[in-house]
Structure P
Amino acid sequence: MQGTSEQLAAWVARLQWDDIPQHVRKAARLHILDVVGVMLAARPSEVVNAAARAMAQTDPGSQARALGFDSTLSLGGAAFVNGVMASVLEFDDTHIESFVHSTIAPFSAAAALCQASHLAGPLLMQAVIVGSELGCRLGLVSPSRLHSAGIHPSAIMGTFGAVYALATLRGLPAAQIVSAIGHSASMCGGLMASWEDGASTKTLHVGMAAGQAVRAVALAAEGISGPVSAFDGRYGWFRTHLQKTPPEEFRFSKATAALGQDWEMLNVASKPYPSAFTIHPYVDAVLALKAAHGMDASHITEIRCEVAQSSIATLCEPVAEKLRPRTTWHGRISLQHSLAEAFIIGKMDKNAYSPEALHDPHINALADKVSYRVAQKPVDAKKSGAHVTIFLDDGNSMQHVIDSVRGTRDNPISEADYFDKFRSNAEGVIAPALVEQTIDSLMRLDELPDVAPVFDRLAG
């Protein structure tokens with residue numbers, strides 16, 4: 001009987017464009033539009049430009065360009081910069097149940113190759129669909145265990161997803177895809193130490209995933225063998241990295257069941273705010289209460305949040321770190337700061353979590369009033385809702401409950417929402433006419449014989 005890696009590789013190798021349903025293609029177009037907009041928003045940031053300078057030293061070449069850059073790099077270097085650009089603002093979409101940011105690593109690697117090789121839109125879309133789908137499914141093997149073990153899910157599943165995306169573009173046979181996965185399983189780490197001090201390494205994880213995938217696929221294409229049991233073997237990735245998990249609890253069937261029939265990538269949600277997605281429904285609740293009651297921050301005595309036990313360690317604690325985030329990235333995973341900034345500023349767009357906001361005395365004072373307790377009712381991992389109560393100094397209180405985070409099937413966002421987010425992210429980065437031209441091109445991606453012109457004109 002074939003193992004998990006062999007089954008997934010066989011599916012990737014035999015999948016044809018015509019096998020992908022129209023509604024899955026439509027979702028992929030929107031996911032790609034979303035990530036391109038997020039990358040444009042991040043293009044001016046110093047971390048992205050520093051990453052590009054570093055790659056010019058370590059991965060120079062003339063093979064490829066990162067999105068929005070004129071200078072060339074190796075394919076792996078361009079994929080790395082793309083990944084950093086896609087993830088640094090924490091504004092990219094997320095598969096809710098697995099916590100995997102499933103689109104960005106496959107897209108970061110695939111876009112670099114497609115732009116450099118003038119590949120067609122349907123091929124890029126198929127690569128992203130395959131990479132995102134399998135990244136989500138592998139994330140479901142043990143969805144609640146990675147964070148508790150100090151491992152960033154997107155760094156790992158992103159690597160695997162990017163391998164499948166590149167294997168699709170290169171037309172690798174199943175045996176070589178298995179080897180590429182075997183190589184990549186030895187490369188990825190995803191250490192969550194940055195969660196402690198706000199260091200920038202976390203913002204590089206998706207870049208590392210995309211760059212590692214380029215190398216893993218190239219090694220496999222040259223005939224270098226990799227282990228077939230990289231997922232489910234006794235020394236496979238899951239058993240070695242999640243050693244406290246009983247072997248029988250790994251749900252490897254989630255990765256392979258009904259492939260091509262049930263599409264997990266349809267459960268990927270776009271982010272309305274540039275922060276950890278589990279914070280979003282709390283922000284929505286706070287903004288809804290402010291809009292409905294017109295309250296002033298000076299009259300608030302407490303903002304009480306009911307939080308899933310599994311989220312407290314990453315969103316709410318240690319309390320001192322969350323109340324005064326050290327860096328913009330640190331702020332993006334702080335429930336306390338996020339709710340305070342959202343209430344005071346009234347919005348959370350690409351400019352949120354600035355150094356000025358982190359040190360704003362009004363925001364800090366309100367953050368001190370944000371409290372949390374373990375949710376009294378179980379939180380559905382597929383919905384990730386929120387329950388918020390605001391208490392006022394006159395003794396009154398009001399509450400707001402959100403059952404499902406925005407972007408899920410139970411609380412969907414519209415195509416127009418995707419367009420508005422793209423426009424907001426691209427504003428000030430590319431010309432207004434080019435914004436509309438890019439939206440039009442990406443929404444017709446499956447009609448384009450060459451995607452390079454779409455990405456080339458974003459440089460500069």
Structure Q
Amino acid sequence: MKSNIILATIVSPLILSVCAFGQGTLTPSGPPGQTMRTLLQVEPRTPISSLPYVITQAGSYFLTTNLTGVSGTNGITIETNNVTIDLCGFTMTGAPGALDGINVNGTLGNLYQNIIIKNGTITDWPGNGLNADTSENSQFSDLNLYDNTYDGMNPGGYTEVRHCVAAYNGLEGFGGVLDQYCLFEDCIGYGSGDAGFTIGSNSSFRNCNAYDDGGPGFRAGYTCSFEDCIAAEDGTGFEVQNSSCIFERCNCQLDGIGMVTGDNCTLRDVTVYYSGGDGIDAGQACVLEGCSVSESSGNGISVSNSCTLTGCVVATNETDNIVTSAGCVLSRCVANGSTTGNGIAPGPANTITGCNATGNAGAGIFVTNAPGCRIEGNTLDFNNAAMVVAPNNHAFILRNSADANVATNFVFGSGNSWGPIVNTSAGGDISTIANSSHPDANFIH
């Protein structure tokens with residue numbers, strides 16, 4: 001008991017000593033500061049609540065509601081660089097006598113840069129929906145541009161356009177041949193009076209579609225590329241008559257003509273179905289790999305000089321399946337079922353190897369006025385004639401085979417050269433048939 005009293009006596013002064021330390025002044029140093037954010041901090045953008053509206057200062061702007069244009073003016077006019085406009089899901093609607101929905105008012109000598117416009121609808125303007133021809137280095141995304149009198153969008157140069165739809169515009173969905181070095185991704189142009197897309201050189205299209213346009217689905221300049229694009233029910237699916245363009249995994253359906261290209265173009269895994277004219281018309285020195293063309297009302301594939309066709313399937317077209325000009329090379333192609341014409345109709349100095357031409361109304365291979373062809377190792381069955389080579393074409397013909405052709409198999413005029421023709425149609429041991437082991441023999445089965 002004494003020990004507890006002594007311990008309490010010792011500890012108590014220590015506790016009192018600690019509790020007695022000073023805590024500083026309790027008088028506030030001043031009145032409390034403002035804790036609420038200003039309106040500019042809450043929404044650091046400039047609202048647009050009526051039209052017309054002219055932007056002369058760089059910055060970020062946004063629509064507060066649906067807006068209607070005024071006669072004689074653009075809806076929004078941009079007269080500076082570095083402008084962002086968020087339509088916030090609202091619609092800008094034109095009025096009779098108005099001009100463009102949004103107009104970038106630069107000049108060719110003074111292009112405005114870094115314009116961003118996104119997220120809304122621009123419709124019924126007597127001019128263009130979005131006219132940014134005099135801009136560059138811009139971005140346009142998630143816009144619907146429809147029922148404008150001229151073009152849905154003129155994007156300017158060096159511009160990215162993503163997730164935009166241009167529909168039922170009077171001229172072009174996306175237009176502007178001066179709009180070069182553009183990127184279009186996941187865009188749709190349909191129901192245009194002229195083209196779905198008309199864009200200048202050095203532009204790229206990825207996963208874009210063009211439907212039901214009065215002119216071409218896609219019209220573009222030099223050195224453009226198209227990946228996974230579709231053109232359906234247009235005047236021409238792709239009308240790219242300039243050179244050095246690339247088409248990969250593109251599809252044309254029910255167009256007037258499927259695809260027209262310039263020189264030095266590359267077409268890989270292109271599919272064309274049911275064109276009103278030719279399926280593919282390609283310029284000089286083009287490369288076609290793995291392309292498929294069927295049910296065209298004209299020729300399936302028609303190419304100019306010095307083209308290469310590899311692994312293409314061309315079938316059931318109305319006239320000739322494959323038509324080539326001088327100096328072309330065809331290998332491992334299929335040319336079947338032409339309803340009125342030939343499987344392959346080559347030009348001068350062609351090389352045709354390892355191809356299959358079957359079931360054509362004319363000949364599997366038909367050579368006339370095309371001197372200097374080499375025709376080797378092809379299979380020609382169930383045609384009206386297997387192969388017809390007119391006199392004095394100086395063709396070199398070897399190791400081809402023919403079976404069950406209706407009228408005739410091989411018809412080689414004088415002035416051509418061919419390996420021996422071996423008829424094995426009677427069956428049996430072919431080693432007993434003369435010339436059957438000849439390395440250059442052409443066989444009839």
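The value 3.2 for distance in nm of label points 7 Å out along Cα→Cβ at positions 389 and 421 was derived from one model only; which of P, Q is it? The value was obtained from structure P.
The greatest value of relative contact order in percent (Cα under 8 Å, 6 or more apart) among structures P, Q is that of P. Quick check on the output: 0.90 is Cα Rg over 2.2 N^0.38 Å, for residues 245-364 alone, derived from one of P, Q. Which one produced it? This value belongs to structure Q. Structures P, Q were shown, and FRET efficiency 1/(1 + (r/R0)^6) of positions 125 and 413 (r between Cβ atoms, R0 = 25 Å, to 0.05) at 0.00 was computed from Q. For distance in nm of label points 7 Å out along Cα→Cβ at positions 405 and 437, the calculated result is 3.6, so let me know which of P, Q that is. Label of the source structure: P. Looking across P, Q, the calculation of log10 I(q)/I(0) by the Debye sum over Cα atoms at q = 0.10 Å⁻¹ that yields -0.68 traces back to P. I have -15000 for helix-only ellipticity at 222 nm (-39500 (n - 2.57) for each DSSP H run of 4 or more, over all residues; to 500), calculated from one of the structures P, Q. Which structure is it? Source structure: P.
As an exercise: Rg/Rh (Cα atoms, Kirkwood Rh), for residues 93-212 alone, calculated from one structure in P, Q, equals 0.93. Which structure is it? Traced to structure Q.
Where a number appears in this text, it was derived from the coordinates with a stated rule and is not lab data. Bear in mind that the values here come from a model prediction, so they are computed numbers and not experimental data. Cβ atoms are built from the backbone, for glycine too; each structure is taken alone.
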